[in-house]
Structure I
Amino acid sequence: MSTRFQSTLLGDLDVKETLKAKIGASTYFKIGGCADLLVHPRSTDSLSMLLQRCHNEETPFRVLGRGANLLVDDVGVDGVVVKLDHPCFNQFRFNNEDSENELHVMGGKDLAPLLMEAARCGFQGLDAMAGIPATIGGAIRMNAGGVHGCISDALRTVTCLTDRGELVTYDKKSISFGYRDSGITDPIILSATFELQECDPVVVRDHIKEIFAWKSSRQPLADSSAGCAFKNPKDEHGQRISAGKLIDEAGLKGHSVGGATVSDRHANFIITKPNTSANDVLTLMSQVRDRVNESTGIVLQREVVVWSRNLEVQR
């Protein structure tokens, strides 16, 4: 990215910027390439203006959350990558006035400390997010969840910034939430409100610990991994079936390409060693998908998001 072009995008904005930022290393895979330009806005106004300029200049725009379900291609990504880690994008407040137990939270807030603060204050409703590494915005974007529930269960409203930097608020009924998808196309999830229930703090805390312990016993949480590699597909009756079970039955536990390996603990997790390439992971996912398709006729869909300057990686 030229200095001149960078200046037209960021010139008078209140932001911090980094060229050739090693974002791949900050993902849960801990591998992958760089972002040509990583931007940390310090205000909603600066973020809004940056969106407008990227739209006008037809510059690719991406948002980096926790990087928990993200693979950055070895060739890196072009355009602008935004990180909402300034305190203004991490604020939250509980409101229990007028008999309404409501949480208002900005999209950059990390889920884990938010859950513990909700428990401390005696609010229940987001417990199902225990053990899911994500920001609020990222969790809503993919409708994060599992067997214990989804983040949309307690959602009331979502406020976004459009690609032109305009504020728009949706209530839950107007959003087409589905399995690991929200249908939200706006580039920024700025904030959200949730409807919670008052509960004994000890009960909430114990429930969170119980869910986390359940996940820890079944998933390789200590390894470098981006969580589930594939979405659970539907069977002929329209019911979700375990992608991990299909991969296991195809005999792929322990199967490796380079430094990427199908986990022995949970077959839908791909774990990486230091110096693994993103191409190793992409090739392994392609082999897993082909093998499952050969044995079952089912085509697995990636749950891991892949970023590349080649737009969409098809493997």
Structure II
Amino acid sequence: METISGSSNWILTCRRETESVTILRAETCDETAALPDTLWNLPVRAIGHHAFTPGHRETEGERLRITCGPATEPDNHCLRELILPDTVVSVGDYAFYNCGALRMLSMGDIRDWGGSVFMNCRLLDTFHLRLAEESGRLLSFLADELAWELDVSMTYPDGGEIRLIFPEYRESYEENCPAHHFDYNIFGAGYPYHHCFRNRAFHPADFDGLWPDFLATEHDEDCALRLAWWRLRLPRGLDGEAEERYLRYLQGRGTDVLAWLLTERDVRGLSWFLDRAMPDRAALEGASQLARKQGAAEAQALLLEQLHRRFPAGADKTFDL
């Protein structure tokens, strides 16, 4: 078996094509791993069927070991974050079957997908997509394939970014014995978000247009907070009316937003929110006390400055840094 150095530990089984390489089997012991974009000076174009499925499976092909340091026996059971190169254009059937620890997948604009690619990947909810064109068709495949809450970041060809939260939903079929048929039921407010595509292309206005109905149905408040937050923070395609709706919602939940930002240690986001949403005095005082308990001195300084500037009477209160 040939051994080369790389950025991650891998044992690969490959097939050399005329102008590219297909990875038939890929095993790693790393929690975070990146596949190489070239092997033997050929681009890696395809991922084979069951390529990442944990557990030993004999596969005919050319074996290659890639090392970046000490490694244990690879089996993909610990693989949590995976980066696929932009050269990959095809992924085979059941490619990630039973990758139960996988949480994040970063990839280029892959168009050719096999069946049941993410079966039993129940923790996989975060995607970083590097788009080759504006339409974002890859997003429609992921949203349709996975019904739970998804956190998707996309980088467009012009360098612009967007981050979208897709609320979860569930589908079920219940047997209706007297009528001799099955009833199809949908639970959760996320179904329209997972299917808000026209000809598999993503349009931000269609996504934002679902917001009023989403709030009018039973929904996860934390999910709603993050959905509104990221549309405002990375507002690609966001019109003025939708922006106002999102901002009004966050203003109404100022205490929750501030607590979340402090938990995330997002000082830049905190500064942005204080200037845009203008939280009330009670929210600022509560957040300041929380920042003190967390030892977040920079965040507390921002909150105190906002309190003293907007509510001068609050100067008689004392806050310890």
Comparing relative contact order in percent (Cα under 8 Å, 6 or more apart) across I, II, which is largest? I
Tell me which of I, II gives 0.80 when you compute FRET efficiency 1/(1 + (r/R0)^6) of positions 121 and 265 (r between Cβ atoms, R0 = 35 Å, to 0.05). II
One of I, II was used to calculate mean projected area of the Cα convex hull in nm², for residues 145-256 alone, yielding 8.9; that structure is II
With Cα extents along the principal axes in Å derived as 76, 62, 39, matching label from I, II: II
Candidates I, II; distance in nm of label points 7 Å out along Cα→Cβ at positions 25 and 73 computed = 1.4; producing structure is II
Of the structures labelled I, II, which one yields 31, 19, 12 when semi-axes √(5λ) of the Cα gyration tensor in Å, for residues 193-296 alone is computed from its coordinates? I
For structures I, II, which has the highest computed value of mean count of other Cβ atoms within 10 Å over residues 57-64? I
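Read-outs: derived from the displayed coordinates by stated rules, not from any lab. On a predicted model such as this, the values are computed, not experimentally measured, just so you know. Cβ atoms are built from the backbone, for glycine too; each structure is taken alone.
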